[in-house]
Structure 1
Amino acid sequence: MVRLAAAVALVALAMLACADGQRKAPTVMVAILVRNKEPYLPFVLSRLSELHYPKSRMALWLRSDHNQDRSLQVLEAWLAEYGSSYRSVDAVLNATTPPLRSDETSAIHLSPSRYRAVITLKEEALAAARRLWADFVWFLDADVILHDSTVLQRLIDMEKPLVAPMLRSHGAYSNFWAGMDQDFYYKRTERYPVIYKHKEQGCFAVPMIHTCVLADLRLVGSDGLTFVYSKMAVPRGPENDDVITFALSARQAGLEMYICNQEDFGQVPIPLEPPEVVSKERLNIVNMKLETLLEWPPLPVVPALRRFLPPPVEKTTLGFDHVYMIGLARRQDRRQRMLASFDELGIDAEVVEAVDGRQLNDSFLSERGIEMLPDYRDPIRDRQLTFGEIGCFLSHHGVWQDVLAQGHERVIVFEDDVRFQPYFHYQLEQLMDEVEALRLDWDLIYLGRKILHSNEQWVEGARRLVRPDYTYWTLAYALTRRGAAKLVREQPLRKMVAVDEYLPIMFDRHPNAVWMDHFRERSLLAFSASPLLVHPIKYTGEPGYVSDTEDAVTIGACVAGSVDQHTCS
């Protein structure tokens, strides 16, 4: 009776016209299947609550069973708070099912009975949307982290029969296929990275979309959509794959599938595979939260669900004596992002106020005896040092001096414009375990850098360490007290080069022999993580890229009058 009443209400709403002639928002049924998604649900449901779309035009269809975590409790708490805001709620939350089905070996095992259950439930959802006369049905996975609160309205406005926002992951995995082989399975194509990496932007017809799919049920062809192999007009492809069957049914119905990548719409985790376990989802959500911070505010959680969040991570210095983070005071956006990242990763770091190149001038350098290396010219831009590069060098130099003053034996130094690789904490731990196992004698280990040569040599017996060649950037590195002493002892402020030129000079791998001759003790024992553990937030030339070192006034420019004097003040 409840479902019938909801259907009647939706039909009545669809038939009524507003007095001023404006159209009402289309009706949308949101279908979500949930199993062992507790780490994601507070964020997924909070974002659903905050979508900029009228809840009175949305119906919820939720199913959950065979859980080993608190997924049911999260759903119940959310529905108790927000369920009444929606046009209707059809929720079956089964607390009596066992953790595993009879043919499952683990909670992530995609057994035949599990495939059959998913196919059955999705087909039921599709039928429910049709009974409700919903204009659209939105199949939304319970681990999709959406960034844009207008995404539903934007998908509707794209006016595509079947459409999905492109979701990224911490690998190359996404929610679309750009190719399908003759057996209807995934086919690697050159088109995929073009779409995934935003080399072209827009909505693209593709053979497969999944995970976050909006289907327009107003189209006549939508009657042919199905997840059940036997219900297709001409059964084709594998019988037990819901997403392939749905895609093939759309093809038979003459309905194109589209993936849209105009912006960073959201994220999806890479599916777990045996022998991985469900507990790894807690690590995956941390990765996704860190990626969110690169472009968006921290993921919101509505008050009703905050009790389901894990307790704050206990902060440590990652097995080192100290952790430094260098950042400009005027770059509060970067600082807050880094501090939020440290909170997620459990890193106890000291914020070091970077020397701001905007506050420097030629007189400042002269008063402190800071001199540029004779005949120094940037090897790429053919210019002198900028005040930003000088400020950067002074910032790192100050950290090296502090390491010596405090007597730290091993430290990590971060800059404030880094993105962390997934599972950073554990990768760093494995890296340092390898350093210990090899009994490596080291002064500096790059954790993030720009690799300029591809023929670097592996450390003998290592799986995670290489001997770096000429290298740019000082994004992050581990440093010993002996290494700091070597870097300071050469008095680099009297013959300054860019800091990322200085380090290769000091480990004797710089291509400019004339520059190297100015430094006598080039004995820094330098190594690098491989793969790297951090990368820059933005690369040169990418939208939004800003450099406080490169895009600054050069030495002597103010004296020479080659720039506006206001810039020099």
Structure 2
Amino acid sequence: MTLRPELEQITDRIIARSKSGRTAYLAKINHAAEDGPRRAHLSCSGQAHAYAGAGPDQGALATGRAPNLGIITAYNDMLSAHQPYGTYPDLIKRVAREDGATAQVAGGVPAMCDGVTQGEAGMELSLFSRDVIALAAGVGLSHNTFDAALYLGVCDKIVPGLVMAAATFGHIPAVFLPAGPMTSGLANDEKAKVRQKFATGDVDRDALMAAEMAAYHGPGTCTFYGTANTNQMLMEFMGLHLPGAAFVTPGTPLREALTAEGTRRALAITALGSDFTPAGHILDEKAFVNALVGLMATGGSTNLVLHLPAMARAAGVHLTLEDFADVSRIVPLMARVYPNGLADVNHFHAAGGLGFMIGNLLDEGLLHPDTKTIVGEGLAAYARDPKLSGARVTWEPGPRDSLNDKILRPASDPFQPSGGLQQLDGNLGHGVIKVSAVAGDRQVIEAPARVFHDQDSVKAAFRAGEFTSDVIVVVRFQGPKANGMPELHGLTPSLAVLQDRGLKVALVTDGRMSGASGKVPAAIHIAPEAMDGGPIARVQDGDILRLDAMAGTLEVLSDGFTDRPAATADLSANQQGLGREMFEVFRNNVGLASDGAATII
């Protein structure tokens, strides 16, 4: 089907806006590709240093006639999503060796879990860890001895940071290898109910712990559709995974075979062969538009509103909040995955998953079919499903019909006509709201404000019974310059309880919510932030605020608002302890949330 005119217009606008940046970027990576890896040009001493630990691969490395893959890994065994990566390097090296090539672990990158640090001081390092990951990957690849890179990462900041690095080293190919989701445990909605009961004191900590352990029970990504699984979806929509690789569970023969096949594909697309596919040529304007479409069609994480502009800027592409809102307006919501439904990603995958969705969106003219991908074909290749044939992977056409229309529907019969992400503008600044899981009668709220400077104060007010009528909770000084922009997901159970009691409730913040934020309307990423003296710093208790997610407006209706001085806050407690002192340079140099809250691009 012909590309929808509206999508073509959005793409043309992005291309025009990005012209100078993209032209300079392509000139840079094309020049680097012409020089090629410097492995063969290193001094004998330099080569000896690079190959000394390579064991049986030393000879092949020294001759320099076969590809050498650089592995960038986010492995650690404290995080379930990254624990499976412990075995990947040996497998990759064995497969490369079988093809007469080599592979080396070029470097490790940090991988922190927002679930572990949620509501803790460590969360204030979380967003900036994305840029640290990009920097760490850059250090690993700076030895300039690799013909392609394999990126091993899954979760919230890891994949965006790795994509930023892959774009920066865009003169070499990049293949992303996922680890897959854990098998289904306690249903996510049951887990959420226990959390709400704990917030109201109806169950004790032992019951809460039992529920959490039943939900997060083994290796792999958390099964709800948060930022980690949104990342995996994006890698397929952008052509950086093998087709159908995202949601195959760890420890299965198909998972191992896909890892081996990803290694072979990386070897096939280096400059030493006839199918050279540098990462920077994949990461173009159309690829990022396809990413936006995937984000909206699946009801993905709001954290990607921060990450995609930073990822795109690394490849010379300039995205704005307007692009997100305009794509959301024309792309229907095709999936119901928790928190936007009861199913988890394993159920979504079984219902037809990304193969069905990509094929259907292509048929509807809502994806660019002609993008470059690592498989050497257009995006139609990602409408296929991987199957195991002996020890190798083959691909078959994916389902043309949903296998469970309570989870996955075609674009012609969607759950909602739009993707559910709305840009907000008004005298409070600009930001975003995700409404795919918010009931229609909750999407417009006009109520008095209660202003807080941290989420613990909100929880204390909740426990004290202070919320007895409709309220818009304003939590400010939570932006990247103030304290690194931690997620405020810890507020979700309390606010959900208030909403279930019949109150109209909303959150307004210059911070961010979890990728699993759901039924409580939350106006997030408000910029300029309070730390910059943004309008949110002038809100006072009792001011009447109006949040209209349908119209895309966020306003203070009280008289005299614009003439007030901006409030200040004592942020000294955010600057010390658990490594926060080391991140002062990030807080001092970070950009606006609406531009991706980046420090290095």
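A value of 12.8 was derived for mean count of other Cβ atoms within 10 Å over residues 182-189; which structure in 1, 2 was it taken from? It must be structure 1, since only it matches. A value of 53, 26, 23 for semi-axes √(5λ) of the Cα gyration tensor in Å, calculated from one of 1, 2, originates in structure 1. Once mean count of other Cβ atoms within 10 Å over residues 30-37 is evaluated on every structure in 1, 2, the highest one turns out to be 1.
A value of -11000 was computed for helix-only ellipticity at 222 nm (-39500 (n - 2.57) for each DSSP H run of 4 or more, over all residues; to 500); which of 1, 2 is the source structure? Structure of origin is 2. Each of structures 1, 2 was scored by distance in nm of label points 7 Å out along Cα→Cβ at positions 70 and 502; the highest score is held by 2. Taking distance in nm of label points 7 Å out along Cα→Cβ at positions 78 and 214 for each of 1, 2, which is largest? Result for distance in nm of label points 7 Å out along Cα→Cβ at positions 78 and 214 over 1, 2: largest is 2.
A value of 1.8 was computed for distance in nm of label points 7 Å out along Cα→Cβ at positions 326 and 366; which of 1, 2 is the source structure? The value was obtained from structure 2. Which structure, out of 1, 2, was FRET efficiency 1/(1 + (r/R0)^6) of positions 206 and 246 (r between Cβ atoms, R0 = 30 Å, to 0.05) derived from, given a value of 1.00? Answer by label: 1.
Just so you know, all these numbers are worked out from the coordinates, no wet-lab data involved. Keep in mind the model is a prediction, meaning the values are calculated, not measured. Cβ atoms are built from the backbone, for glycine too; each structure is taken alone.
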